Structure P
Amino acid sequence: MAAWDVLTAFDLVLGSVTLAAIALLVYHHAGYPLILRRAGRRPLPVPPEVPAEALPRVTVVVPAYNEAAVIAAKIDNLRALDYPADRLDVIVACDGCNDTTAGVASAAAALEPVLDADIRDFPENRGKVAVLNDVLGGPLGDLVCLTDASALLNPDALKIAAAHFADPRVGIVAGTYRFAETGTEGEAAYWRYQTENKRREAALGALVGCHGAGYLFRAGLFQPLPDDTINDDFILPMSIAAQGYRGVYEPRIIATELEVASLSQDQRRRRRIAAGNMQQLIRLVRVLHPRHGVLAFAFGSGKVLRALSPYLMILALVGSIWLGLAGSRFFGVLALLQILFYGAAVPKLVQPERHWPKPIELIHYLVAGHWAALIGGSRYLLGMEAGRWQRVGDDDPFGMATHISLKTRIAKRAFDIVGALIGLTIGMIFAIPVAIAIRLTSPGPVIFRQMRIGRSLPDRTELFMMLKFRSMYVDAEARTGPVWATKNDPRITPVGLFLRKTRLDEIPQLINVLKGDMSLVGPRPERPGITHRLEDAIPFFAERTYGIRPGITGLAQVNQGYDESLDDVRSKVLFDHAYGLSIMDFWRWLRMDLHILWKTIAVMVGGRGQ
């Protein structure tokens, strides 16, 4: 059977879109690097040194937020720079630090030989961009060197940069980025890959952004950044390039990162970068105009496709699975290959502390990176990513530190994503006939939205809008207020009765799972209108969702039906707390979730829902 023999017109369109997504992914990850490898072979130019008397004045700016652990080493590094002291200014800008960063920096600068450093201790944490706009809007030297507090510059970095700036057409000089020690093999390989691509893009004549650990630009070219800018080390250099100045990549300027990010910290940093990539795509879409030449080519092939890759990956997987189930062997094979590829990342996901064979480490880092990009990009699109900065280790990757191990939280979230994607792919088969049936049998919207209470955190309780196929008449609770469903409930439509028995009404909740509002398995999400009564009547009711997202199904749901009375809820709370105890151990959690999902499928097939 040929690839297209059994496909409908819709499937043909979906097949074309799926193949286009796969082609773009292959181009971004393999084709574009190959083009860079062939086109970027010529060596980068090495300009002659600038005589000491002609060296420009340089202002080194170090933005800092709670950097007490590394700031003394940074001050020592700046003291060791091989540059005339009378042509070097140092500004350490503390952005509302609530630790001893300013005091440690002042004490370190006072040591012999004294470093004439301006320690600016801003009382309020306004965000890195606000600090940069403040400092860079004041008196500066001819050049500005922006460098991270946790990164060390090689002693001759400023002299090397000054040689490039002797050419008046050069507006930016970017250094390379190295780790003193990498956290994982995947992380090391990723940064080698990015560094080499940056060098080749520069050889091609297109410097696309810099790394904030260390780069320089002409002070007079700075333009204030929008307050909500995320990746300032991309927006700032690109704004200078847009003024017609060239960017230079200089591998002899090395910024060495002192801090070793854990797996969770690295993921958080990558989510933040990904949010910035999405912001860049939207705000700098004009750079894709052909008049920008190789810069447009490099921006589109590198940055734009990097931001879109996670969405293309989802489209490629869902499309391949759909078409494979429709009968196409070709797409079935593509789906299998993608599943096997993602499956190769699972061992490292389950046991992140263990050193796995290099291919598994690399695949895991790639998949985890795109997962972080999906979260970061989506957070920006949903308006959830603020411009204010934090140290990478200040926050938990999933929003809090709980009694549940990081391994279990990561695995459970990955389990939810994969399960929701598979569920939505299969659920689409039922979605259209269900929607038609709802519209034909009762007036009102197809999708029912209702505010529910989500995960309980130490500092807040999450709220979200839960989605379901409508199974009741419109305004069913207008007179009664929030009440539990009952057997033979007159508010339920005939179609709704069938949807509830088969649990098909809950298909849209898979979207809530993808968004992170819910999990496949967890406690039932309750309504705010009922919750306050339950908290008064049932001890430890609110604690059942501590650190746990509510679920589409759960231990209580498969052992009891829908709630009809307070006693039903009281009984379910015991099941919810039993589930909370089981999730503390990875293997107990995995067995429990698989058991619950199996029983849920039996309920759906048997039509035993309510």
Structure Q
Amino acid sequence: MGGDPFTLEIINNALTSIAEEMFYVFGRTAKSPVIYEVLDYAVGIMDEEGNMLAHANGVPGFIGVLDHAVKESVKELKEELEDGDIIIVNVPHIAGTHLNDVVLIQPIFYKGELIGYSANKGHWSEIGGMRFGSWTTDSIEIFQEGLQIPPIKLFKRGKPNRDIIEMIRSNSRLPDQTLGDMEAQVASLKIGVKRVIELIEKYGISIYREACRKAVEDSYRYVMLKLRSLPHGEFTAYDYIDDDGITDESLYVKVSVRITDEEFYVDFTDSAPQAKGPINSPLPGTIGAVRIVYTSIIDPHYPYMNYGFIKPLRVYAPEGTVFNPTKGAPVATFWEAMLYASDLVWKALAPYISDRLPAGHFLTVGATILGGRDKRTGESFAIVEPQPGGWGAASYRDGVNALVCVGDGETYASSIEVLERRYPVLVERYTLNIEGGSGHGKFRGGYGIIKDYRVLTDEVFFTISFGRSKYPPWGVRKGSNGTPCKFIIRKRNGEEIIGRKIAAYVLSEGDVVSIRTGGGGGWGDPLERDPELVLNDVINEYITIDEAREIYGVVIDKQTLKIDIEKTKELREKLIRNKPK
């Protein structure tokens, strides 16, 4: 007898709750702030084929590669899997990103039968390689980026494989932190397995499978209806990635998106060959990036984000390109290309799906490492965090200020209090980057941030990678482009270094690093912006009275801070007449 609709719904909601519990267990038991503060990880429950059944909110770029990691990892091991085994893998062509992002997978057995997998993926702060923190901006082959782990058993029948664990320990500059995060991942997997078994024991294996099957079918039917409501045809966009970290040469990238009643097809043909430097995006990461914007277009709030939801999506990137590098290519800063996979699809469709897609945002993760040895304790430390920036304006509102990039999703900027309490740094300034501005328009882009770290110990290694420094975020429908990202190092001797990428630069006590993220693109003609919104920006000190006049054609009295309606009307008419045709 089949399950009634209420029971099937309860089971599928329970799977989502299980994934959420896995997420909390991982975060609350981890050793590194990049996990427990930043939430740089993701979790999921898969079926016996490795297809996604449920996941918690987490890093979207990680969620999008978990199913591929599971499927590829168990290809060779499936016949050998036993209850209590845990697989570990981080090689990019399987795990989907760089070597710091480690996937753990535990098969779920019920009465001796394999019925699914519990899986997660988290950023380990240190896994060896040529630079402190492992990922770097100047690697030219993956062997410089850390320890590579093909799919192997970390646990066998519930018992840890000590040889593998000691190998990991020996290859990390922060072994306690690294292994602490590994143990948190294991705890997360185990709670996932336990809860799925409890669910099956309560409702029965046949009802469980029926519920999973129905949720997948419902998701697919829903997506097909949404797909048919989208604008159909072929949509293209191109852009340039700033550089590859080794040379200053920009990389041309292009997408063609074809939408029909049956599929959402994304083709990256004609994009640049794989880079010499580490910005290459492994194919699973590229596919995961496209899934992010695809989900945003279809329905980001749909409750069952299982594999039925992504069935109509097809992604193609020729091998040997920046979106599908060959094995062995450097991928340490993969996000600099991966995020363009999202952004290009977004850029191609934003003018046609304006209720869901805003103008371009600052795009880059802005990943930052500050690490070394704390002279107060003698212990090694590592701050690893993304940086928030400005998002693009929508067709109906201004852009969002100080939000992490599209690929990071649920991640946070690190807590200032935690940083200053645990590490030898002082955060002297953390504010919106109004100095850089944002894209002007009927609706303006959001603002990035300025964050200044003063280091309080010697020999601190500083690594950062910024994109969208040479090519700012794009505007839509006469909205202007956003503003670029950069960093500034101020040495004690007065020397200044300004740049967008740097690897393991050695800072001394008293040096200051200033992070500057860009603002998002604008939407619509700036001369159509509501004068009251312009006045609010002046009052909030986002722009000056002179900028209100020059950019938006709004005349504001300096004494009363009131809009001169007649002069504003005259000025706007004049500016419109004098605009280049």
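Since every read-out is calculated from the coordinates, none of them should be taken as a lab result. Predicted model only: the values in this text are computed from it and were never measured. Cβ atoms are built from the backbone, for glycine too; each structure is taken alone.
For which of P, Q does distance in nm of label points 7 Å out along Cα→Cβ at positions 121 and 521, calculated from the coordinates, equal 5.2? Could you put the intermediate results ahead of the total?
Working: P: 5.2; Q: 2.7.
Computing distance in nm of label points 7 Å out along Cα→Cβ at positions 121 and 521 on every structure in P, Q gives 5.2 only for P.
Any idea which of P, Q comes out highest on distance in nm of label points 7 Å out along Cα→Cβ at positions 137 and 345? Write out the running numbers ahead of the final one.
Working: P: 4.1; Q: 2.8.
When distance in nm of label points 7 Å out along Cα→Cβ at positions 137 and 345 is calculated for P, Q, structure P comes out on top.
Determine which structure produced the value -10000 for helix-only ellipticity at 222 nm (-39500 (n - 2.57) for each DSSP H run of 4 or more, over all residues; to 500), calculated from the coordinates; the candidates are P, Q.
Attributed to the structure labelled Q.
If we compute Rg/Rh (Cα atoms, Kirkwood Rh) for structures P, Q, which one ends up with the highest value?
P
Of the structures P, Q, report the one carrying the highest value of percent of Cα pairs over 19 Å apart, for residues 113-232 alone.
Q
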